[in-house]
Structure I
Amino acid sequence: MNFLGYRRPDGKVGVRNKVLILPASVCAADTARVVANQVAETVTFHNQNGCSQVESDLDITLRTMVGFAANPNIYGTVVISLGCEGCQMDIVVDAIKKVTNKPLKTFIIQECGGTVKTAELAVRAAKEMVQEASMLQREEFPISELILGTECGGSDPTSGIASNPLIGEVCDRLIDNGGTAILSETPEFIGGEHILAHRGATPEIGQQILHIVHRFEEHLRNVGEEIRNGNPTPGNKAGGITTLEEKSLGCIHKSGHRPIQAVYDYAMPVDKKGLVIVDTPGNDPSSVAGMVASGAQVVIFSTGRGTPTGNPIAPVIKITANERTYGKMSDNIDIDCSRLLTEPEAMPEVADATLQEIINVASGKITKSESLGFMEIAIARVCNYV
């Protein structure tokens, strides 16, 4: 099974061919937006971090920015910084160059003479980079080159009963063809972590799974909080999910049935084939961002209640098993798999069709969230989301 993608000079394969306008901090975010708005085929995001952070928190932000630049869907990156933030330009650039050799340009607002002059210079650089990128042609690659992120949000019982098991079947097919699938949302392992731990390819991996779950719970206890006060969400409860453990047992169906080969911290680059875990919050934009920073070129996202979440760097394929939700939010949701609720025997057929849709999107088909221009981003913090 093959898809059409772009080979990068660092050897990775992208499914999109964008230029990233990367704000090194919140103070550069609006200038980056001004630049991206003037140059087609560029993407950016509102970075709320990058300064006034303790070292461990700043490290997460830096890893995420580096991961965005290194993601194979990005042709090259234009970095814009203010000049006095925690994520200094030389720190950001050095970190990016350690992991990828793709095109890179830099502009510092305080040195260029303010936003208007910086934007003028950066727009020219971005236009040149976009022109270079436009010369690339898609080539055929095996799906073993794909890293698929999996997410669920706005969940209801149909997620755990049908759409998440479907994602699991798709992951199994991808992995059996040599590809990689990411399971995320660590707080939504709680109550099912022992099941995942038994699926670790080694006892050490099983212990790592238990460790990240216990670390998440302990982190919140240290500030006097209980994770169950924020998860399940009001929407989850209104949809029929009653406890975090119940939500978790539905969530982990996304992982399918293959052994877990590795556990990665948030935004760390995935370098193993097969099923892996990236330690992310359950919060959808920050979880998707963590997987994209870890290298996912495509994300498949199940929802029972409905959600518009997208991402500027990787296409997000929305799937629901709730027929009513699909009817109300068909502008946002790509796949209706509600037939699985009454025809569970159709799972192989629906899984094959869903994998084909992933291949179509990887080959250039635009998702609903892309067509709407949705690009929500949040980055995990030391004081984390749930």
Structure II
Amino acid sequence: MEHNTIIINENKLDFEPGETILEVAQRNKIDIPTLCHLKNTLPTTTCKVCVVEIKGEPELVESCATKARQDMTVLTESPKVIAERQKNISRLLASGNHNCAIRAFDTTDWTSFQLNVLKDDGKEDLCPVWGDCELQNLAYRYQVKTLGMPLNKIEYKTERANPFIIRDFSRCILCGRCVKACKEIQVNNAIEFGENGKKIIAKNDAILKNSDCVFCGECLQACPVGALIPDKAYRDERFKDTQKVRTTCSFCGVGCQMDLFVQDNKIVKINGADADLAPNNGSLCVKGRFGYEFVASPERLTTPLIKKDGKHVEASWDEALDLVAAKLSAIKEKFGPDSLGVLTSARVTNEDNYIANKFTRAVLKTNNIDHCARL
């Protein structure tokens, strides 16, 4: 059987018709950096960071939009490629308030720039995604400085009026990943490029809470810089040890996979899991992404309560379950099984609801089971 083959960095690789150079490289663990590319969406080629060199062709091409061809020979880190990436990364750094110690100013200008950034941020701290920014990572990787690049004037104020999400336009690199996440992944169509192409806007340039945005946070997860950040103080704890835990969202029975970021045994952030992991493929709803503060609430019950002498008192699980079993058995014997009913929740897992259904029909011997979506 004849294979379609491409050579990337002297590696002879198979490819499927229609695959891009970037897709072939990623599938074979060959790193081609990119800022505007978002998996499972159409390429926009706005960042120009994923450029590669094809032997025999005079111009560099964007690997995210160039289809693999038979016997194509690709270089991903040639001197020509690196020089072009450095130029494009420098251009993006100069586009706004990217104060991550990689600009080339004299001492006076650097201090003035940093103070102005802090004023724009409204806080006396580092960039909220310092150390967790894809642009910063690439700047250090390719030793990029903004030498000789003019500072762009910050035209739009930071938008802080929304629940869950802060929009810092001074750090937006206009890569379009948030737009693709909103339109092509979540299909909410809440944001788009403005007419002048210099700002990502919601409908009629309204703030998000006055638009069609449902605050699923897909744009937040897609943003490669500090333009979209959660309004919670996760990054204020950036120097604490953070553990990432893969788990299943329990807000409904879909079974969405998500990653919890845990500090001091407390959830501080949630992201959708891997984009290739079913059933949610990296996406989450507003409840799954932002509804976690209750987990560490001091008002949560941590032990069962039973009523004695008209008051709720703490009990062991065995004591509580024995009491419930005795009460249900007594009611069933005296009034019959149809005197009992079970109310489950739409916010628990399918497995929990299955067990509740089985318990109701097989143990209690009644068909009286329903769920309440507001539990």
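Things worth noting here:
- Origin of the derived value 3.3 (distance in nm of label points 7 Å out along Cα→Cβ at positions 276 and 308; candidates I, II): I
- Structure (I, II) behind the derived value -6500 of helix-only ellipticity at 222 nm (-39500 (n - 2.57) for each DSSP H run of 4 or more, over all residues; to 500): II
- At a computed 0.40 (FRET efficiency 1/(1 + (r/R0)^6) of positions 60 and 292 (r between Cβ atoms, R0 = 41 Å, to 0.05)), which of I, II: II
- Structure responsible for 18.6, with mean count of other Cβ atoms within 10 Å over residues 180-187 calculated and labels I, II on offer: II
- Identity of the structure behind 1.28 (criterion: Cα Rg over 2.2 N^0.38 Å, calculated), options I, II: II
- Between structures I, II, the calculation of relative contact order in percent (Cα under 8 Å, 6 or more apart) yields its largest number for I.
- Source structure (of I, II) for distance in nm of label points 7 Å out along Cα→Cβ at positions 284 and 332, computed value 0.5: I
- Given 15.5 for mean count of other Cβ atoms within 10 Å over residues 324-331, calculated: source structure among I, II: I
Rule-based calculations on the coordinates, nothing more; no lab input. Given the structure is predicted, the values throughout are model-derived calculations rather than measurements. Cβ atoms are built from the backbone, for glycine too; each structure is taken alone.
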